[in-house]
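Have a look at these structures, which come just after this line.
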Structure I
């Protein structure tokens, strides 16, 4: 099995709900150790989505945390194989859900994240559900990419705080 590929909501929601900084520094230190061990990586577009929070009025501690670890969190740039996979996924989303519904989904990091995880034999980590059709889990399932929640990843990586 490949690495774990967290979506932006893993950082944003993870900091907002179960593990808010600075109080849960132990969790984020553990997360960083998993990154250092090569078990967690993400796409640069995911990092950009998290850093968009930098433009908000309120200081968000997770933005600073991600920004200071940006290089080690980010996978290598997309290969041609990855770009081809993104194209296939985009076509799938448009055909399955219609262009109008798929447009917003295809603009962000999600397809790049899923394609990267698939080519890595990795697992996408997301808090998204299938309640709305055009979501990470739906595309993951269509392309045979494993997806789990933040809690499941923490359990599989044997978190000890």
Structure II
């Protein structure tokens, strides 16, 4: 069984509650809008990190981030993209069993067309009345489940 931390839209802020919630994860996936390379270095202290570039990520450090990632954990294909609206139905990502994305700051877990779509929400600065959240993905063989963790509840 693999526990994967899902975080997005940190916008340069990594809360202590996020670090606490991600403890024990064997992998962390950042869905973009990192905001500062320091965030990725801090997350690496918890577990190996993969990240995609979001629309606010720019500069030399961000140029190294891919726009999409297709990866596999325990034989399950995961696709990562920042803005779901940019997902091309013909791309390799569309074949993933799990699609992880960010951008909207709204946490979502839903099944669509045989795939699990997960937006962990925003773990960075609070936006409007949206919650401050991240996600945990559990991969156990071919079984996959996700949950949203509200960071305010961890104080």
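Please treat every number below as a calculation from the coordinates, not as lab data. Note that the structure is a prediction, hence the values are computed from the model and not measured. Cβ atoms are built from the backbone, for glycine too; each structure is taken alone.
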**Item:** Identity of the structure behind -3000 (criterion: helix-only ellipticity at 222 nm (-39500 (n - 2.57) for each DSSP H run of 4 or more, over all residues; to 500), calculated), options I, II
**Value:** II
**Request:** Using distance in nm of label points 7 Å out along Cα→Cβ at positions 11 and 131, single out the structure from I, II with the greatest value.
**Result:** I
**Message:** Quick check on the output: 26 is relative contact order in percent (Cα under 8 Å, 6 or more apart), derived from one of I, II. Which one produced it?
**Reply:** II
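Taking Cα Rg over 2.2 N^0.38 Å, for residues 59-98 alone as the quantity of interest, name the structure among I, II where it is greatest.
I
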**Asked** Any idea which of I, II comes out highest on Cα Rg over 2.2 N^0.38 Å, for residues 3-66 alone?
**Response** I
**Message:** Quick check: 1.5 is what I get for distance in nm of label points 7 Å out along Cα→Cβ at positions 115 and 139, calculated from one of I, II. Which structure matches?
**Reply:** II
**Asked** Computing P(r) over Cα pairs in 10 Å bins from 0, in percent gives 12, 47, 35, 6, 0 for which of I, II?
**Response** II
